[in-house]
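In structure tokens below, several structures.
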Structure I
Amino acid sequence: MPPAVSVQELAFRNDLNSMYVDHHGWLVGWLRRKLNGADQAFDLAQDTFLRILCQPEHKRQAPQEPRAYLTTVARRLLINHVQRQALEQAYLDVLAQLPQAHTPSPEARLLMLETLHEIDRMLDGLAHKAREAFLLSQLEGLGYAAIAERLDVSERTVKRYMAAAFEQCILLVADA
């Protein structure tokens, strides 16, 4: 027997269904313009509605301006999409520089890309400089003084960035 659905949940699903019917085509067009006609527009539009559907109950409500709301959610997903593509391209560029004997297998490449995406998701909520500080520390092995110099901030600020990054990682691992 399926669990009972609250009246609020039914209303939310009805509102979301109406928003999908009324604005999905418009959202796909908006995303196509942002992606220069790329076919990923359909996927990102679906991800937008999925993101809305998966929101915690306390955040669920029918927006007054559906297109503005959809644009905000879609823009965040679009930024994530572009960041993932840049991350993948950087990884592929590094692989292209490796001698043939050291090139990882396709399975190892896929595993590494999945790991990079997971790290990217873990750091998603951080400010840009905090994220950069964490990556400089973990990937390049830089110390706090070197990171501070590179980011043009104090060491104390780097320590705060690192604490925030580690906290973000711990919280997401604990939720998994």
Structure II
Amino acid sequence: MNNRLETFVKENRKAFDVMEPSAGLWAKIEQELDNKKKKKPAKLYLWMSAAAAIVVVFGLAWLYVGKLQNKDLEIADVSASYAKKEVHFAGLITEKRDSLAIFASANPELYKKFTADLKKLDEDYERLKAELPTSPNQTFVVKAMVKNREIQLQLLKQQLLIINQVDDYKRVNQI
């Protein structure tokens, strides 16, 4: 097959040499090459767009993961001074609740009323704690949480005072 092609080219060599490309052909080829050179920045633009899209996707994923991890946000992460107050109040509240529980057997109905009030305040505190990571004004929420603890402590003090007064009244009336 190669021999047939070679023979055909040798026999028709003069016919091939007669035909020369037109002068405009080289101008067209140069123009197409120039156009191809101009299209390269478009490819670069495409790559830059793809890279920017990837960066945006990774950035959004990073923010989303950060928000998920932010759900464990504590008061100390927002304000150290309020965290100290909250810890102090929480310790006193635990102490007062233990004292109140001692009197529960002597006055079960009164104790039941007292714990209902405290339960409501605890629910409010937990709601605030859940709201803290997503709140735009976290300092405000932290202040509300500390204020809630302070109110719980005051309520417990009043309840202990009432129970002491009831016990004193019972002692005085027994004599």
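Details
- Structures I, II were compared on distance in nm of label points 7 Å out along Cα→Cβ at positions 3 and 155, and the highest value belongs to II.
- Which of I, II yields 2.5 [distance in nm of label points 7 Å out along Cα→Cβ at positions 11 and 51, calculated]: I
- Between structures I, II, the calculation of distance in nm of label points 7 Å out along Cα→Cβ at positions 27 and 99 yields its largest number for II.
- Of the structures I, II, the one that 8.3 was derived from, the read-out being distance in nm of label points 7 Å out along Cα→Cβ at positions 35 and 91: II
- Among I, II, structure where distance in nm of label points 7 Å out along Cα→Cβ at positions 83 and 147 as derived comes to 1.6: I
- Looking at relative contact order in percent (Cα under 8 Å, 6 or more apart) for structures I, II, the greatest value goes to II.
- Of the structures I, II, the one that 93, 17, 10 was derived from, the read-out being semi-axes √(5λ) of the Cα gyration tensor in Å: II
- When helix-only ellipticity at 222 nm (-39500 (n - 2.57) for each DSSP H run of 4 or more, over all residues; to 500) is computed across structures I, II, the figure -26000 traces back to I.
None of the figures in this text is laboratory data; all of them are computed from the coordinates on show. Predicted, not measured: the structure shown is a model, and the values here were computed from it. Cβ atoms are built from the backbone, for glycine too; each structure is taken alone.
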